[in-house]
1. With relative contact order in percent (Cα under 8 Å, 6 or more apart) computed per structure, which member of P, Q shows the largest figure?
2. For which of the structures P, Q does the calculation of distance in nm of label points 7 Å out along Cα→Cβ at positions 24 and 72 return 2.0?
3. Which structure, out of P, Q, was helix-only ellipticity at 222 nm (-39500 (n - 2.57) for each DSSP H run of 4 or more, over all residues; to 500) derived from, given a value of -9500?
4. If you work out percent of Cα pairs over 21 Å apart for P, Q, which one comes out largest?
5. Rg/Rh (Cα atoms, Kirkwood Rh), for residues 16-55 alone was computed and gave 0.92; which structure, P, Q, did it come from?
Structure P
Amino acid sequence: MTSQQRKPFNALEPAQQAGILCNDPQFQKFAATRSGLPDQQFSTSAAAQYLRDCCQIKSRRQLASDPTARTQFQMLRTEFDAWAGRIQSPR
């Protein structure tokens, strides 16, 4: 798949989105802050664990089959986007 054929982030499956987010340094900082560790560097694996804890799942693959986890993931994405200044804070 070339860069011209890449799907937009929002068109990806939730598990793919979750994997990309966990590799994002800004999401890692968000996860660290939310975990009460704002001065520490969060790794990809720590961010992934934070995401699994928030969505109450054992594997990101569950986002494809568990509607409750998928809803939790969407809420987490909204909170992250607001924290990052990409959208206004949800009310």
Structure Q
Amino acid sequence: MPSAFAMMPKFPLGQTVITAHAKDVLPELDVALALERHQCGDWGDVDRPDGLMNQVGIHSGGRLVSIYKSVRGQKFYIITEGDRSATTVLLPEDY
């Protein structure tokens, strides 16, 4: 379990949106918890190179991508734009 310090927000999410398909499929609590993890730098199931790119992107203004699974096993993405204007929750088929 990460320490409380590690779970502090590391960047703004901007406007948070979810695709209609993802909203129909994903439990709200799963989305809320994943958004919190994403904002705190817990990238979920991204591979190591993408995780390192996210770490650099926090400071350089790069796009940030996380991958999570709902309690039902549905894979979903969270993407924060480089300018931090928006964060989108979507399913792989919505990408």
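Computed from the coordinates by the stated procedures, all read-outs in this text should not be read as laboratory data. Nothing here was measured: the structure is a model prediction, and the numbers come from that model. Cβ atoms are built from the backbone, for glycine too; each structure is taken alone.
1. Between P, Q, the highest calculated value is found for Q.
2. Values: P: 2.0; Q: 1.1.
The read-out comes from structure P.
3. On the way: P: -17000; Q: -9500.
Going through each structure in turn, the value belongs to Q.
4. On the way: P: 31; Q: 26.
Result for percent of Cα pairs over 21 Å apart over P, Q: largest is P.
5. Going label by label, the one that fits is P.
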